[in-house]
Structure I
Amino acid sequence: MVVLEGPKTLLNTMRVFWNHKASSETYTVLPGENCVIGIQTKGKILLEDGKVSKPLTKAGVTGILTGSRTFSNEKDTRSILIQISPLLLSLRISVPMNELKDQSLSLDHFFSKQELSEFLSDCEEAELKNSDPNEIWQKFWKSGSIKEDKEPFLSEAISRIKNSLGEIGIKGLAKDLGVSQSSLERGFKSRMGLNPKEYASLVRFRNIFKFYNSSTSLTRIGLESGYYDQAHFIREFKRKTGISPKKWFYKNSETLKNGGFNF
């Protein structure tokens with residue numbers, strides 16, 4: 001875990017690690033609360049969209065996802081992955097986070113050719129030496145200017161939404177924070193990529209996997225995760241995965257049992 005400059009909360013923690021895919025495979029990425037920056041030092045990753053396979057750039061970022069995405073990789077693909085809150089990433093790049101939502105874009109959209117070239121060179125050297133990628137990422141992150149956080153109420157809003165399990169009124173939240181609802185929604189859109197209501201929905205969805213236990217009924221897990229009732233749980237789950245909770249957990253039972261998902 002890496003802690004860098006940014007909002008003085010746990011939101012400024014990043015996870016930086018190597019990811020090695022020894023064999024070619026196709027896998028699904030669930031909606032999550034972070035952006036993911038990926039640098040392939042070996043092999044290739046592709047975005048699967050129906051019958052179309054779109055190769056991702058060697059160095060890119062996938063914004064916060066509101067629905068599941070399917071990817072595939074070539075045999076022996078090795079990547080450095082950085083999981084980072086969009087709130088923190090927004091202090092390092094000038095593009096609003098809503099333009100990154102549900103998108104996978106090349107890093108050359110956001111960083112200069114020179115700093116990106118140096119970063120990729122450092123990543124390739126780290127791959128050869130099998131060294132820790134954290135230092136490389138910290139060097140890259142600190143090489144550019146980090147903007148002042150002029151909306152500190154956003155990190156507090158995110159903490160309150162998470163602590164409430166996504167069950168919180170947005171109008172009341174804005175009032176408690178001493179800002180207008182429009183200011184709160186505008187800040188979320190530009191710094192998180194989602195409005196507060198959408199973010200609360202995402203928090204509830206991620207709660208499902210935090211509370212999941214094969215011996216507990218899905219209805220109970222849904223209620224514990226912040227859904228009003230079974231219908232609400234099923235409707236929102238299908239919106240994010242394309243299938244019902246019952247079908248999804250049946251389909252992925254073995255993968256869950258073997259710890260195949262990184263929640």
Structure II
Amino acid sequence: MRSEEIAEDSNRKTTSHWLEVAEEVAKRQRLFDPGAPDKPFKLHEQAIFRHTQSVRGDDIGAVFLWTAPASERPAAVGVFFAWSQGRMRNVMEEFHSFHSGPIRRQTDGHPTWNCPDAGLKWHRADNLPAPASDLRRMELQARQFPRRLNVKTTTPEGQSWELRSVPKPFYEYTDVDSGIQYGAIFGFCQGTDTELLVAIEARSTDDQPAWYYALAPFSDYQISVDLPDGTTWNSPDGDLGENGKPHFWGPVERRPKPDFER
């Protein structure tokens with residue numbers, strides 16, 4: 001086997017291994033509304049996005065989603081990834097609540113993430129046309145919204161990156177009981193690493209159907225979003241392991257690299 005083929009085989013095995021670790025960690029999580037602890041949120045059976053990140057930390061990881069009981073609407077999103085440090089990798093976790101009420105996470109050996117407030121701040125997108133009358137056209141309308149956003153991250157040292165919009169939604173859903181005709185989650189990435197999620201919903205309101213959107217950061221850097229109405233949204237401040245907020249991130253464990261990882 002040529003050296004290029006050996007390297008390619010090693011990279012493929014390495015990516016597969018750490019994606020399996022991400023799934024293993026995701027399945028250990030138990031998320032629920034504290035008001036109904038006996039009805040945990042349901043983990044979507046497959047990751048909604050996967051990434052390898054050569055720009056920062058050589059990350060390998062995946063994005064997972066939980067829904068509330070008897071609903072397709074997202075309740076929480078978690079990212080689990082491993083970054084390289086010598087012959088070890090540091091496994092990390094990052095969550096953002098999408099739930100309309102309080103949320104709690106429990107898993108053995110780790111602090112409980114406990115957010116007492118709703119996870120997202122929804123805004124009516126008055127500058128968008130009203131939702132179409134059929135699902136296919138609503139899907140096309142929704143895909144236009146993230147294309148109209150300019151998104152960047154900025155380090156504490158002032159270095160900035162423009163984030164790339166992923167054209168295809170990570171997840172799509174409806175929730176007739178909540179008046180949601182169509183909903184979707186889109187991602188903005190640094191390389192392929194998810195840094196921002198954009199949720200958009202077509203809702204039936206008292207007067208007429210309208211689009212609503214919300215932004216969920218997945219970065220320890222400052223994120224700024226130039227919106228279609230001319231305003232700029234900036235991500236809230238936060239710290240590693242800080243509890244009580246919709247956005248939570250911290251370490252899980254350190255694991256040795258497998259022998260085949262170069």
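Values as computed for the structure displayed
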| quantity | calculated |
| --- | --- |
| Origin of the value 3.6, where distance in nm of label points 7 Å out along Cα→Cβ at positions 125 and 157 was derived from one of I, II | II |
| Structure from which 16.5 was derived, mean count of other Cβ atoms within 10 Å over residues 29-36, options I, II | II |
| Computed -12000 for helix-only ellipticity at 222 nm (-39500 (n - 2.57) for each DSSP H run of 4 or more, over all residues; to 500) - originating structure among I, II | I |
| Entry that produces 0.75 once FRET efficiency 1/(1 + (r/R0)^6) of positions 149 and 237 (r between Cβ atoms, R0 = 25 Å, to 0.05) is calculated, selected from I, II | II |
| If mean projected area of the Cα convex hull in nm² is computed and equals 14.3, the structure in I, II | I |
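No lab work stands behind these numbers, since they all come straight from the coordinates. Given the structure is predicted, the values throughout are model-derived calculations rather than measurements. Cβ atoms are built from the backbone, for glycine too; each structure is taken alone.
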